[in-house]
Structure P
Amino acid sequence: MTAKRVPPAQLAPQLRDAITRLNRRVRQARPMGDLTVTQLSALTSLKLAGALTPRELADVERVQPPTMTKIVAKLEDRGLVQRTPHPTDGRQVILAPTEGGRAVLDQFERARNEWLASRLAELPEADRETLRRAAEILQQLARA
């Protein structure tokens with residue numbers, strides 16, 4: 001069987017669309033709860049960064065500071081985020097996920113991984129190997 005050559009300009013939209021659709025479907029596979037996608041994203045950013053100022057979090061999430069203030073307030077009300085004084089600037093605070101916040105994120109991650117694993121289990125072994133290799137290539141693209 002001869003490999004079909006696909007020009008990068010033709011592959012790019014196909015690949016982007018497939019990644020977008022899969023990402024959307026994986027995001028939908030989450031435990032029932034009242035956290036919004038935006039709240040989950042902010043909590044995830046805090047988990048990955050360890051701690052951020054509200055302004056830094058707004059920048060990471062690409063939202064305006066007043067919007068982030070509302071998001072953080074809801075997360076804080078639920079005990080998922082904690083504020084601590086900034087070590088060098090008394091006018092600022094540092095936001096970090098609480099143990100409860102990390103536990104919620106772990107629960108969401110487990111649900112998403114379980115959904116994807118169940119879908120992968122439906123595929124033939126050869127397709128799973130192709131996807132394993134594709135995952136490596138996508139990681140390389142993401143680092144570039």
Structure Q
Amino acid sequence: MSTNFQPQDPNFESRVRESFTRQAAMDTLGATLADVAPGRVVITLPWAAHLTQQHGFLHAGMVSTALDSACGYAGFSLMPADAAVLTIEFKINLLAPAQGEGFRMVGTVIKPGRTVTVAEGHAYALHQGKEKLVATMGCTLMAVLGRENVRG
């Protein structure tokens with residue numbers, strides 16, 4: 001899916017990547033920021049035993065966490081240079097067990113806004129060179145401006 005959004009900040013990619021490096025949660029998951037484009041972000045992560053539930057599937061909380069970040073950074077890529085982003089709501093649909101050698105989380109902006117942005121996420125399990133859609137997310141984001149303790 002291609003987005004035709006114009007970022008407000010010409011340095012959006014470096015701003016997104018720098019912010020991602022400060023996310024301890026993504027580091028805990030072993031997640032990598034694979035692709036950044038205006039209104040679209042891809043995060044990848046490997047399967048790891050310490051992130052699974054009792055059946056060996058990637059835990060739904062881990063799927064939610066990574067998809068939330070993908071959606072959040074997709075929205076953040078279109079926000080002004082001095083903005084930060086916070087999720088204000090999301091809904092996840094778990095479609096299939098998240099099992100595979102790795103996972104790809106894609107966040108895409110549906111409707112950017114000055115204050116509120118709507119994004120969607122798709123989580124794919126990667127197994128033997130094939131991708132399987134395992135979850136979808138609808139995500140509402142808020143641009144935060146002028147708060148010292150909340151920065152990009």
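Rule-based calculations on the coordinates, nothing more; no lab input. Only a predicted model underlies this, so the values are computations on that prediction, with no experimental measurement involved. Cβ atoms are built from the backbone, for glycine too; each structure is taken alone.
Odds and ends about this structure:
- Structure with the greatest value (metric distance in nm of label points 7 Å out along Cα→Cβ at positions 31 and 63, set P, Q): P
- Read-out volume of the Cα convex hull per residue in Å³, for residues 7-54 alone, computed value 77, structure in P, Q: Q
- At a computed -0.39 (log10 I(q)/I(0) by the Debye sum over Cα atoms at q = 0.11 Å⁻¹), which of P, Q: Q
- Computing helix-only ellipticity at 222 nm (-39500 (n - 2.57) for each DSSP H run of 4 or more, over all residues; to 500) across structures P, Q gives -22500 for structure P.
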